[in-house]
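Coordinate-derived values only; no laboratory data. Model, not experiment: these values are computed from the prediction. Cβ atoms are built from the backbone, for glycine too; each structure is taken alone.
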Structure I
Amino acid sequence: MTGLLHPFEKNTLDAMRRRRLVHVGPVLGVAVSGGPDSVALLHVLHALQPFLSIQALIVLHYDHGLRGEDSAADRRFVEELAGRLGCEVIVGGGDVRGFQRDHRMSLEMAARLCRRAFYMEVMRRRDLHRLALGHTADDQAEEVLLRLCRGTGPGGLRGMQVETAEGFLRPLLWASRAEVLQYLSDTGRSFREDATNLEGFCQRNRVRHEVLPLLEKIFHPRVRQVLCRHADLAAEDDEYWARQVAEAWGRVVLAEGSDVVVFNALGMQALHRALSSRLFRQALKKIGFSTGIFAVHLQALEGLLQEAPSGRQVILPAGGRAFREGFTVVLTKRGEEPPVGESREMFGPGRYPLPEFRAEIAIQELAGQKVRIGEADPWTVLMDAHAVLWPLKVRTVRPGDRFRPLGGPGSKKLQDFFTDAKVPRTARRRIPLLCDGEKICWVVGYRLDDRVKVRDGSRTVLHIQWRPLG
């Protein structure tokens, strides 16, 4: 049956099988601009439907509104092509120049983000799990070169992925643009040529029409293939590091959420910088920094691990920040948070969830046992059970709070303690305080109150552990 396929179609099927892209689901979205790459992609996938168990193709076309009548002609071309192939077509559009102006970015980046938002919205609305894009090996070579010149990290040198977590597929990443054009010529398929692809208004066009031809002339006639092979090798390395990051994540991350990740600074210090920097990248990605993070930011984050005092901050793009708090490094996209008030009362040993503090506290009573705590653990303390007046509760700072810091000469204002400990003002209002019926027993993560310390004559001890949760 494959004998009926054009060699280009058969090679695409073989490449999809090698990359395990054959289980794409009964309905597959295809992004079609009208240019040669996307038109070839649509024809190839239409021919491969029986081999991929695809019941229907849905064509997505985005009108950038940048080329006047030419843009409208592109849309009509795509609609007519989809109609001839029996495919549903969904057209979107937007004010790309307005988006560029409002967000102060290049026109190329604005077009990419607007187009991507359209794709994601259609995939969500139509429950599409996969969307095929028409990027080729030439696009991959351009991408690797651009990333290298912009200063990407090792992971970025893998270029574009054949399949992404969002569901984007690139079945033609194996093929050169020359092979795409030859396929269209052999089969007599027409396409639209975007005149702006020949203009030098963006970096990618300059790389495509000036830089790569010059490199081919001076260094290597197959420099595009060399760059693509480098991307494949980088992808293999990146897969290895992804496993290392996943394994280390559970050891050094104390808490995580949609807009915050808290690292154990001591645990991160013990890691090789190649791994800690990747953990920082992963954390930034989790809280929404998909772009705008460069080597200078990662170097500054590494600086927070090197005996940085509490209160030191790193300003990140888009309103984000990172700061050192005691034994932790916090990465967040949110601004200052209001105090969360106080927890419910705790009337004895047990495990208590504290959702308002994104944590839980475990209280265990120990009698006649010798217990030691690791010196570097700021989240676990021992208290003399007979020095605690039940019930306990957790609250945040109030004006005029005082306590007796362990090892200190006497009573001290909590604000003065924070100042001496170099705790940033924005963080003070959120630090939990474990209190009994008459006093602050523990400034969590920082200092125990001297009145509840374990003494030589203590018969019963409370082992208390604070556990930040995602």
Structure II
Amino acid sequence: MERSIGSRQLAAMLPDPAGARPAYRHLAQAISALILDGRIALHVRLPAERELAVAVGASRTTITAVYDLLRDGGYAQSRQGAGTWTALPEGRTHRGIARLLGSVDTAIDLARAAPGLPEEALADALAQVGPQLAEQVQTPGYHPYGLPELRAVVAERFTRRGLATLPEQVLVTSGAQHALSLVLGVLGRPGDRVMVENPSYANALDAMRRARLRTVSVPVTDHGWDVEIVESTLRQVVPQLGYLIPDFHNPTGCLMPDEERARILRAAQRSGTWLVVDETLAELALDVPAPLPFASHGPSAQVITIGSMSKTHWGGLRIGWLRAPAKLVTELAGQRVATDMGGSVIDQLLALALLERADDLLPARLEQARVQRAALADALASHIPQWTWHTPPGGLSLWVDLGEPVGSAFAETALEHGVRIEGGAYFSTDPGLFEQRLRIPYTVSPDTLREAVQRMAAALAHGVSPGSVDRRPHWVA
């Protein structure tokens, strides 16, 4: 299946060119911004000029000028008779990479909902790892399934949480995103449908786009999931996969009730859909007991559970895992060998040491999150009282309603005032949605959160409107 984007699909992602002059420059700016954001992947074939002209309601001359400008700026490449593909200009950084690198200036970084690891915990783990590492270096060090001791600990934690699990049902991965990518590669084929929540975790959505899967969205509101819509989607669309974040959903913070989990499991069993359940945030329960594993609520023969240490400990470890039927774990390990042979033994030994002490470390992490959440909420109420939100019972961020569709514009203005943050549209499966939202993590210190809110209040006072975003590439005057 060719990597391409249809004319109607691209047109739906673009602003109306009618009110902008010159229209070709306006459209070229929008397409280049989509490429930088990752909303359109690299090396994707763009629609033919005539088809896109009809879809956006512009002349073919206008679209020819758009493509010429994209090529001149390095955002597209063409070959005679073969079409035009997306590209990235030399010196420009993909927004996903820039987001992970974080701030290289004085901006407060609220784009990433990921905490750091206490130095004392790291020092203790390193002291424990030394002798174990000395033993490991006498071996080849390849563990495509993961270090056996770590697989056993992860399995035991699932069992203690209420889902009986054997080590052979566990595959250790380089983070939850790696686990998801492996699953998409084995169970998905280009063009397959995957049911996703809307909004959802942006990096997961990007992985699905790159796997050339067709997303079918089901809404998640401040009040949670409409299970009847989920059931009807599974029944009528019969997707190959479904990706869910039922525990302190990212970004809304919602927690799915037990009875809804059971209904979705039954519906997925009837449709034959594989459910990929992301439980990365499951242990970050701040106001309620930690939820039982999703797969413990019903038939789980086609449920894959993904977990990670990124949110509970530190993303820099790059340790995650998945729980699945043993036969599928073997297939996924085979897929994994083709790319990285196995994870770092040192990181896995550190993860093992930290997980063995998790019951001692986690309570302090949860209390810290409660304090930070309260500091963020108090600062917002004091400095920007017109914004609203529902306090999540767990997780690491607030899903804030701005009252008007200015999320992306505000994120740009906030950066000018020293705060790096994501507008709600970044978490959307469909163009134009959630522009009235911001995701604000509470993963930095209370003092830093208070300073960030003061800077955001100054940005708001500066003035923000839906049309105030200037995300032009450097080649546009």
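Odds and ends about this structure:
- Which of I, II yields -0.81, -0.89, -0.96, -1.16 [log10 I(q)/I(0) by the Debye sum over Cα atoms at q = 0.12, 0.13, 0.14, 0.17 Å⁻¹, for residues 183-366 alone, calculated]: I
- Among candidates I, II, the computation of distance in nm of label points 7 Å out along Cα→Cβ at positions 175 and 399 that gave 2.3 used structure II.
- Each of the structures I, II was assessed by Cα Rg over 2.2 N^0.38 Å; the largest value belongs to I.
- Which entry (I, II) yields the derived value 11 for relative contact order in percent (Cα under 8 Å, 6 or more apart): I
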